[in-house]
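A.B. asks: Quick heads-up: structures coming right below.
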Structure P
Amino acid sequence: MKKILCVLAVVVAMFALAVGASSASAAACTGFVLCNNSNEKLRDDFTEPPEGVSGGSFGSSALAVNTAGKLRLCSTVSTIKVCNENPAGYAVLGVKLHRDPPTVAAGTECKEGLGEAEGWVTFVDIQNWTPSAVFDDTSPGDNGPWPIGVRSDNCKVKPGVVRIEHAALFFPGLANLMATGTFTGTWVQPGSCPGGSGGVKLDVKQPGITLSGAEKPEIDNGTANVNAFICFVSSNNYLYPTTVPTWAPFTGNIWKD
């Protein structure tokens with residue numbers, strides 16, 4: 001019984017510390033590239049326990065959505081500008097964090113992944129796009145998950161840059177257009193995204209993306225030359241809504257025989 005009371009005392013003390021930490025004012029990361037409000041690193045695949053081949057292998061997951069506005073991809077086809085867009089809240093990306101390294105000193109070159117958090121976009125669900133539906137290739141054994149990197153603001157070259165590599169999107173309603181390559185943007189701190197979370201401000205010009213049968217790829221928020229955002233809305237116990245998300249009635253159904 002005494003042992004049980006001692007364990008409970010430790011648990012209560014840890015809970016009190018957790019509550020105090022979660023209520024602390026937000027601060028910039030000083031120890032790792034990505035952190036929570038208490039300046040603690042986000043769990044990555046190298047955090048133990050449990051022990052594994054590459055460390056703990058239980059890294060954080062995160063969900064990102066275009067909550068700040070529309071998401072529109074435009075291109076030029078035979079001198080004609082063609083755009084495909086979806087409303088706010090209809091582009092969903094799942095991210096898995098693999099490596100959250102210690103931060104670097106200001107002015108560091110940040111070569112070979114130094115000062116860069118790394119992970120993968122493991123699934124994409126882009127809904128309600130017009131005039132064409134959009135499908136992604138993140139299938140294992142085919143194109144696979146898309147590597148994502150987030151550079152520290154202390155990096156001398158391309159500070160704060162976010163890149164999503166090996167991306168592949170298919171637009172059957174636009175003459176089977178395909179967009180492949182690397183999307184780029186810049187990390188934005190909490191405050192730029194609705195709900196107080198951080199996210200990615202996508203570059204308007206996307207020279208790393210190749211469009212089949214088209215050219216000059218651009219991404220905006222429905223207005224030319226205005227950046228679109230992808231905002232993080234959840235991540236394990238690091239980030240989640242204060243009220244339960246409401247799922248409204250749906251358009252369409254998925255049936256089974």
Structure Q
Amino acid sequence: MRKLLQGLLGILFVAPLLFASEVQNANFAFDYDVDSASLTYVRMVGQGGNPFGGAMAGPGTIKTTGSSATVVENVASSNPFTNIEVGDVIQVSTSTNARDTRVVIAKATAASITVDSVVDWSAGYSWRWWDTQKGTTSADGWIDVGGADSIIMTMQYDQGDLDALTVRWECKSASLGSNPVIAYPGEASDCGIGGTLSTDRCSFATAGVTARLSVMIESNPFSACRVGLAYAAADASDAGANLEKVTVTLSTTRLK
């Protein structure tokens with residue numbers, strides 16, 4: 001009986017170790033404004049140039065005048081936005097549990113930017129940011145997934161007036177001469193509730209809850225993945241609620 005009990009205890013202690021896992025999260029895009037009919041590959045980079053690294057600390061402090069979409073330096077001539085470009089994402093913690101996240105839609109100077117919706121930072125705050133990188137070449141938009149046992153890439157088309165948003169999920173291995181392959185959609189994919197297959201990509205005509213789709217790759221054989229975004233033919237306006245907000249996230253799981 002003692003030997004049996006010891007054996008069971010051994011199983012109880014070992015079993016949790018077999019199922020332990022490490023999950024990492026990153027963003028390809030956050031509230032991204034889709035402005036091209038060509039597939040554009042986006043990724044957000046944080047600390048240490050790493051998409052998984054978390055937001056970088058911005059220099060100095062910033063503020064608004066009351067509730068406003070114009071954000072300016074809090075200290076004259078400090079030029080906190082020197083390295084900021086249109087499309088970058090900034091975040092301010094106004095209290096322990098409250099964070100405001102905004103996308104830069106215009107840059108007047110190194111001391112003044114415009115964000116995608118009004119916010120009240122009139123008290124002056126420290127801030128953090130992500131560098132949003134984008135391009136249309138074979139080298140753009142990749143995030144490392146090597147060593148992950150499974151990955152999930154989720155696209156959310158939350159707002160916009162595109163004739164249709166088109167999306168393609170791509171991955172590649174680390175093998176010599178490896179080129180991107182289309183991980184999704186396949187030739188018979190249904191593209192989820194609100195999407196339709198359009199040759200080599202998924203097409204979503206209407207923003208909202210049905211225009212969200214997760215692609216999961218188990219027993220992951222790839223070293224890097226990316227997601228391409230485009231409109232089908234037209235983007236009528238970027239004013240107000242017509243401004244596109246497309247968020248694409250990545251979660252990787254590594255078993256220990």
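A.B. asks: For distance in nm of label points 7 Å out along Cα→Cβ at positions 147 and 171, which of P, Q scores largest? It would help to have the intermediate numbers written out before the result.
C.D. replies: Working: P: 2.7; Q: 1.7.
Checked P, Q; max of distance in nm of label points 7 Å out along Cα→Cβ at positions 147 and 171 sits with P.
A.B. asks: Can you spot which of P, Q the value 28 was calculated from, given it is relative contact order in percent (Cα under 8 Å, 6 or more apart)? Before the final figure, lay out the partial values.
C.D. replies: Working: P: 17; Q: 28.
Checking each candidate, the match is Q.
A.B. asks: Another question about this same structure. On mean projected area of the Cα convex hull in nm², for residues 99-186 alone, which of the structures labelled P, Q is highest? Display every interim value, and only then the final one.
C.D. replies: On the way: P: 6.6; Q: 9.9.
Structure Q comes out on top.
A.B. asks: Quick check for you: by Rg/Rh (Cα atoms, Kirkwood Rh), which of P, Q is greatest? Show your work: numbers first, answer last.
C.D. replies: On the way: P: 1.02; Q: 1.07.
That would be structure Q.
Values in this text are rule-based calculations from the coordinates and carry no lab data. The structure displayed is predicted, hence computed values, not measured ones. Cβ atoms are built from the backbone, for glycine too; each structure is taken alone.
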